[in-house]
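Take a look at the structures below.
FYI, it's all coordinate maths here, none of it is from the lab. Computed from a prediction, not measured in an experiment: that's the story for all the values here. Cβ atoms are built from the backbone, for glycine too; each structure is taken alone.
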Structure 1
Amino acid sequence: MPSSWLAPAIVVTLCCFSPTGIVAVYYAAQVSVNWRIGDRREAGRCARLARRWVWVSVLLWALVILVLIATGRFGRLLEAGVL
């Protein structure tokens, strides 16, 4: 069975960018379902999509952090206890 990427998908959902993390969790959960019913090709496709959405979540999170740092808002959010 291909790696489902379920653990990284859950981590990025909780810690990075939730909207795309939820998509990653969905595809990661579909890997084992498709593998059990014998659809190997679909399981592989879902694994690739889960991996892609995990990385999209990480990159979007990093982009948001960079924008906050560049605009000077990151420090204010840290002081306010938001981050």
Structure 2
Amino acid sequence: MTITYGRVFKKMLRKQSKVIQEKFYERLALFIKNPHYPLLNNHALGGEWDGCRSINVTGDIRAVFEEIDDKHVEFADIGSHSELYS
């Protein structure tokens, strides 16, 4: 699987605390092994994010991604539930 990161995602990840950044990479490792691992709560989004999916990084932090094709995923944004969906 190819993982890429959009410009906004890179910027927003840098703004997160080191703890959140580390947690993202832990969850990314799970995602690479099994994108539908239950802890990730991988689910489709609607509205502004229609066509994208989201995984849980922590209780409130989400990482939004788009499946470019069956072997390529691009992360688009990361932030709290209210930051991303309000």
**Report entry** FRET efficiency 1/(1 + (r/R0)^6) of positions 57 and 73 (r between Cβ atoms, R0 = 25 Å, to 0.05) - structure with the largest value, from 1, 2
**Finding:** 2
Report summary line: Computing helix-only ellipticity at 222 nm (-39500 (n - 2.57) for each DSSP H run of 4 or more, over all residues; to 500) for each of 1, 2, the value -10000 comes from structure 2
Query raised in the report: Where does the value 33, 13, 11 come from, among 1, 2, when Cα extents along the principal axes in Å, for residues 9-48 alone is the thing being computed?
Result: 1
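Out of 1, 2, which one gives 11.7, 31 for Rg and Dmax of the Cα atoms in Å as computed from the coordinates?
The read-out comes from structure 2.
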